[in-house]
1. When distance in nm of label points 7 Å out along Cα→Cβ at positions 38 and 110 is compared over structures P, Q, which one is greatest?
2. Between P, Q, which one scores greatest on distance in nm of label points 7 Å out along Cα→Cβ at positions 22 and 126?
3. Assign the value -0.35, -1.30, -1.38, calculated as log10 I(q)/I(0) by the Debye sum over Cα atoms at q = 0.13, 0.27, 0.29 Å⁻¹, for residues 54-117 alone, to the correct structure from P, Q.
4. With helix-only ellipticity at 222 nm (-39500 (n - 2.57) for each DSSP H run of 4 or more, over all residues; to 500) derived from the coordinates and found to be -26500, which of P, Q does the value describe?
5. Of the structures P, Q, report the one carrying the highest value of distance in nm of label points 7 Å out along Cα→Cβ at positions 6 and 30.
6. So if we calculate relative contact order in percent (Cα under 8 Å, 6 or more apart) for every structure here (P, Q), which label has the highest result?
7. Hey, FRET efficiency 1/(1 + (r/R0)^6) of positions 14 and 94 (r between Cβ atoms, R0 = 25 Å, to 0.05) derived from one of P, Q reads 0.60; which structure?
8. Which one of P, Q has Rg and Dmax of the Cα atoms in Å, as calculated from the coordinates, equal to 14.4, 53?
Structure P
């Protein structure tokens with residue numbers, strides 16, 4: 001029997017999202033919205049001189065799957081580079097789509113295995129990773145200018 005889409009682990013993560021406060025004057029901010037369900041994630045990022053995320057804030061208005069994904073993203077984003085965030089975003093998308101057998105090396109993403117056949121849910125799950133990767137890339141470009 002397959003695991004339930006909204007299982008206890010998903011619901012626990014959804015209830016414990018870290019960094020749930022917007023940053024004051026961040027280096028970059030990005031808003032992503034799922035057109036299917038209306039889930040919305042806003043991400044603020046500051047990078048240090050080495051190009052690693054040093055401060056992170058997020059506002060999450062999403063379904064339980066989007067909230068759980070934002071929880072996993074927020075739990076492991078500090079210290080990551082824009083390239084690492086882009087790789088995590090791409091690995092998650094490939095995993096959900098069925099183009100990869102694993103979700104990459106970001107901790108906890110295998111939790112979304114039950115969502116793989118539910119393509120309408122993929123957008124919400126990807127929101128935090130898409131917003132975070134884009135914000136970090138924007139901050140890096142601004143720092144290089």
Structure Q
């Protein structure tokens with residue numbers, strides 16, 4: 001991906017994540033069963049990526065690549081499923097602003113910890129006063145969004 005498009009693509013992804021949470025809330029509302037709604041949501045994602053893989057199946061990993069992968073690397077999608085389930089069952093109760101504010105704040109705080117300690121094989125980026133201040137401001141912003 002061209003570096004010029006990375007930041008706009010990330011921003012688009014964040015904006016669409018909010019839309020997706022609201023869409024999943026409606027899916028749950030009409031399917032009545034949160035597990036069915038989650039399965040429908042996950043199935044569409046799986047179909048999409050299988051179709052893209054069929055079209056663009058190169059490169060493929062070597063056996064060595066697959067064997068050197070940490071066991072927990074394949075669990076990322078399941079971790080994402082927690083967010084999907086939370087969105088479809090809770091957005092209609094707390095509102096999209098509060099839901100996404102809490103989501104982004106929690107993600108930001110966890111990212112600071114992952115960066116600082118180098119967890120999950122991420123290159124370390126030490127916590128600084130500016131990063132802590134940014135986290136505190138996020139918590140303050142979410143508090144304001146939730147209160148009003």
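Taken together, the values in this text are just the output of simple stated rules run on the coordinates, not laboratory data. Owing to the predicted nature of the structure, the values given are computational and were not obtained by experimental measurement. Cβ atoms are built from the backbone, for glycine too; each structure is taken alone.
1. With respect to distance in nm of label points 7 Å out along Cα→Cβ at positions 38 and 110, the highest-scoring structure among P, Q is P.
2. Details: P: 2.6; Q: 4.3.
Largest calculated value belongs to Q.
3. It was calculated from structure P.
4. Numbers: P: -14000; Q: -26500.
Considering all the candidates, the number was obtained from Q.
5. Going through P, Q one by one, distance in nm of label points 7 Å out along Cα→Cβ at positions 6 and 30 is largest in Q.
6. P
7. P
8. Details: P: 14.4, 53; Q: 18.1, 54.
Label of the originating structure: P.
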